[in-house]
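**Student:** Following are the structures in question.
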Structure P
């Protein structure tokens, strides 16, 4: 295999974020995360204390979403949400930017928003990922500017998507593409070296994980964690390599 199991498993933030996800299902997700020794579980704000309790003494950390999924909360609300999550034991924060502000180009607002949350997270020893929601951003210039702002404001990662950025299609259906190869290359190219890139949304197989690593990403947000890593074990046992990589951007969590 091109990468070791640990190199790939420790890229995965296992998403426990669907609105209908029950506490019992979240607990099962935490047990799976420990079994497969991944990077983190990404949970809803109210569930941070329980996740911390379940993962105590393991090598899996707790990540909490803030302003999720729409990003419309006031900056101070997002800051307080970050504070509460960190005090409860979250070690990473995935914040959603105010997407409308990005579309209209209010860069001063967005830099203040990201800096406020970065400072709050760092004060508690946590790290910050900034979610752009790339499905809603049609211009590369907007994404490039967000990469630059995130770097100045103290972000530790830039991230593509929530997995819930559904865009209405011509036939009336709603579709979320999530991470695309184009956006990941763009974000890596235009982010400062100290800012990492997280792919999220639509990546559900081992080839997708390998591709995003090849593109320079250090994290992947996924709900198909078990299937991805089971495939790694299957290929490793049979002596197979990486396989063919499909195009990214097939949908949300």
Structure Q
């Protein structure tokens, strides 16, 4: 299914102040893959994500989303294919009620009233917050806001789900719920994150960015076991792959 693929070739981008965001980024993501983008702050993760939905445009290189080369002419088609969940849910929630927020996208796609109702209901049920339909978003917890933000994207039936730091600011229980939810999605998923334990749980593949360049691309477990690579990228092994200090401390001999 070509409409689920993402392919970048030699992407370059610099911000108006001259700060370089991407330096020749290339990769190919196939249908159904779950891919983590990891790297230190300023590595280029968010910059790259903003290219995938056309919010930023590369100064050089090409980006193909499904059947479309990302160009101004194809921008609307690309945005229908890619669902973007931003790092801060408040950037996506601006309507009086949760229902209105989730319905906003389908209404703008021109769906009929009954189709909108069905899309909203299904999206909210999928993320487990159907009971919040009439609540104003500003009265939600951070975890509830995150779930509703995901629902606003799911309601538009995207082929590709793109997420920026989805577990940030979540309490442990909300984080675990989100991880279990992400495991159920059949979408092609691209997730920028500092949460390497989440990447290990959800993504079978990891792409490492450093100074705007891809420095590694491979199986998540292999990437996250490479201490030299992680150290060079200002990253550490996920907790699940670290030895427990208490368990690994040699016992003192009994005298």
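**Student:** From which structure (P, Q) was helix-only ellipticity at 222 nm (-39500 (n - 2.57) for each DSSP H run of 4 or more, over all residues; to 500) calculated, if the value obtained is -13000?
**Tutor:** Computed on structure P.
**Student:** P, Q: which one has Kirkwood radius over Cα pairs in Å, as calculated, at 19.3? Before the final figure, lay out each step's value.
**Tutor:** Working: P: 18.1; Q: 19.3.
Label of the source structure: Q.
**Student:** Suppose distance in nm of label points 7 Å out along Cα→Cβ at positions 71 and 183 works out to 0.9; of P, Q, which structure was it derived from?
**Tutor:** Label of the source structure: P.
**Student:** Given a computed value of 0.40 for FRET efficiency 1/(1 + (r/R0)^6) of positions 15 and 31 (r between Cβ atoms, R0 = 30 Å, to 0.05), which structure among P, Q does it belong to?
**Tutor:** Numbers: P: 1.00; Q: 0.40.
This value belongs to structure Q.
**Student:** Taking Rg/Rh (Cα atoms, Kirkwood Rh), for residues 111-174 alone from the coordinates of each of P, Q, which one would give 1.09?
**Tutor:** Corresponding structure: P.
**Student:** Can you rank P, Q by relative contact order in percent (Cα under 8 Å, 6 or more apart) and just name the one with the largest value?
**Tutor:** Q
Values quoted throughout were computed directly from the atomic coordinates according to the rules given, and no laboratory measurement underlies them. Keep in mind that this is a model prediction, so the values were computed, not measured. Cβ atoms are built from the backbone, for glycine too; each structure is taken alone.
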